[in-house]
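There are structures below to look over.
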Structure I
């Protein structure tokens, strides 16, 4: 990595850097470089995204698209991560993308980026933990032959959220330990799953099948279009690496550790995820039966076919625990975003959400905000899977543009932009231009129809949710943001203020 010398902001102590940015340090700085990497790696969580979307990939292009798009999307995501990391080094704060966007482009850029990032984080929690509840339901069915219902899945979802709220309320030290365990759990999990499926005495698919077979259940006849929408298996998985930025105020040597955490989490996930997908595809016994598994979880069917019930349950438990680690890390990242955005007076009842627990030095109320709101967002799943899909779709279409905006604004500033000590140097512009173009393309792809005929149940609501998020951001800016928003507000809530709301 080349590092720019001229025009680079000098590295100071972590608290001095925050002071220069107008922020009073309040959080406990107990996270090291590995812990910073671990939270982003845990949030990306290939054992969550790769497993949850495996069935989607089988119907939207099949093996050749699943593996091919993983390689391409992973590489493009790495370019976005490199570009974002460059800006994080200059602005290592809990606010993440919205703080960078305001510093580089002004208040309205910061406000819109903040709302996109926040809604994306909350949608991600809903999607991750609801997915964990669905996989837990599949395990219960295998273990006790109890078919999961919408009500039981929602109950499990609520229990998982409650667990994550309690764990995050205990302080960043515990979160750091859990994220560190998560890294090794995921890497060990991939090794165990692929190893077990490889050495099992079952027939395996050919190399030709795994790397060239195309399968299309979308109703669309154009292979290129099917490949584009099939690439969303990777596109949805490679989200959440901004977590390293959101915990920067709790990380030592944040100007170097946070950007390195972003980049490392992407390339390690890229490599391990390819191995996982290839291992599953080689082991698949019956394509149609896997797609239509009675468990509702196609990878579980592969486990059953190759390893039997006992082996399937063991591997399913590996995946479920990885998903729990993932959701816990996402709650940590989202709560810091809630805390920082409230510090800037952007949320209703902001004095409450920005309070830091004096004992744990953790924004506990922001933690519970990041737990309760996703539960409310997911409640429509009891009545309509399509409504739930519309809500959780904001995960990717909110977070991905939020990554590209600060990179675009840094490019726009040209020589006036001052990078931090971790910098792309002369590579900033070419990598940044490609990254911004990719963000625009993949965001468009997120919104394309994914099957035909288009019905209320099959409609892709990502575009609708993105439009709704932009309208929310624009409307609240006009009615509230212009008056109340302060990027580095230093106001500290008093006990009597905690439940005040400025409203919208």
Structure II
């Protein structure tokens, strides 16, 4: 029996959601069948995460019906209701408790784990799933979540969603599950998705990595402006038609890598740093006008190197004086957004010197800066006075880009910054990065997305906290990057 002939496990009928004057969902009709993998795509702010929060029970719909296995859930549907029906969600903004261990976080969704020895049982439960989905994960059940890298936290949240005790698992919602994972670990997850769907578990996969959607989905739904605007079998889409269905214009891009540093900036070296423990003479160098990539498997020291530069290590004086750095965080909830502030204040915080007159920040200048970057980078919000947390995750990330690019910093450090950002916005940001680099700005860019390294003049591949290999020009290929990612850096003879 194909999934198309099975009765719907989930039926969403005319689902609406409003937040004050903002209509996030405008009547969504969607069905998910048993054992089906549904890909859900759309630009930031299209309503994908809002719809999934309603299905997970963390938000209540303003109107419409939600049916599970043919039963209308009514107004009392909640997180507990979803759990009892075997529905789990891996949220884009991770929901683990940072002060608790991996095992303790597992018990949160399994209250039946109680009594003497419950930590041990919870630990075995989560470790079995981690071993199954992510072999070689390097995580302990006693690890405190706050001590783990964002990639390992994402792995724990994913594995926890697939754990089973007294309630059968029917549906797992994965909202940008690979956004912090390197290519190898992402492939492990995608293989697990296909395997578990074949066992009858339904999957909803939200991802801005369209290759992932096309690879594992049975059907693909496209959302725009709070509605489903296209729904087809996955084989009826290719990357071009999928981007067009989302409302983006597909353009053939020229080779993004530049041939030379602009003549006006030639010879001005801005960064020269040797990572601690580097056993050979390799060092990280960056000139004005260059886009430098950091690559390798996740958690190999790339973020630590960026933070070291941000602290001033290896930063050389520029011709105009001290070179200033600005940082675009990938883990926006921990290191990025200022949650109690508006969009305007979040953008202006890195430009206070330019925005003040005497000791006071001039609100008019701050407003102009925020409005200019809201328009330039396409932040979807009614105005810049809206709270930052009223935005979707991808639009929050746009604010962090606006903060950095709107500052006067000579060096922009980017820590896997494209988490949850749609394909249209990515292309716009890539173009802005190239424009800013052509004006002499320096970018140091850690990314887990292989194709983004094509935008770099030179790539430093990290392994065990040090640079394993330096690639440039035509040597920046997927094959060479993967080989370098597993290269052991030995002490010189």
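Here volume of the Cα convex hull per residue in Å³, for residues 187-298 alone is compared for structures I, II. The highest value is that of II.
Of structures I, II, the largest value of relative contact order in percent (Cα under 8 Å, 6 or more apart) belongs to I.
Taking mean count of other Cβ atoms within 10 Å over residues 115-122 for each of I, II, which is largest? Evaluating mean count of other Cβ atoms within 10 Å over residues 115-122 on every structure, the highest lands on I. Source structure of the calculated read-out (Rg and Dmax of the Cα atoms in Å, 21.9, 68) within I, II: I. Starting from the value -22500: which structure in I, II was helix-only ellipticity at 222 nm (-39500 (n - 2.57) for each DSSP H run of 4 or more, over all residues; to 500) calculated from? Answer by label: I.
Throughout, read-outs are computed from the coordinates displayed, never taken from laboratory work. Bear in mind that the values here come from a model prediction, so they are computed numbers and not experimental data. Cβ atoms are built from the backbone, for glycine too; each structure is taken alone.
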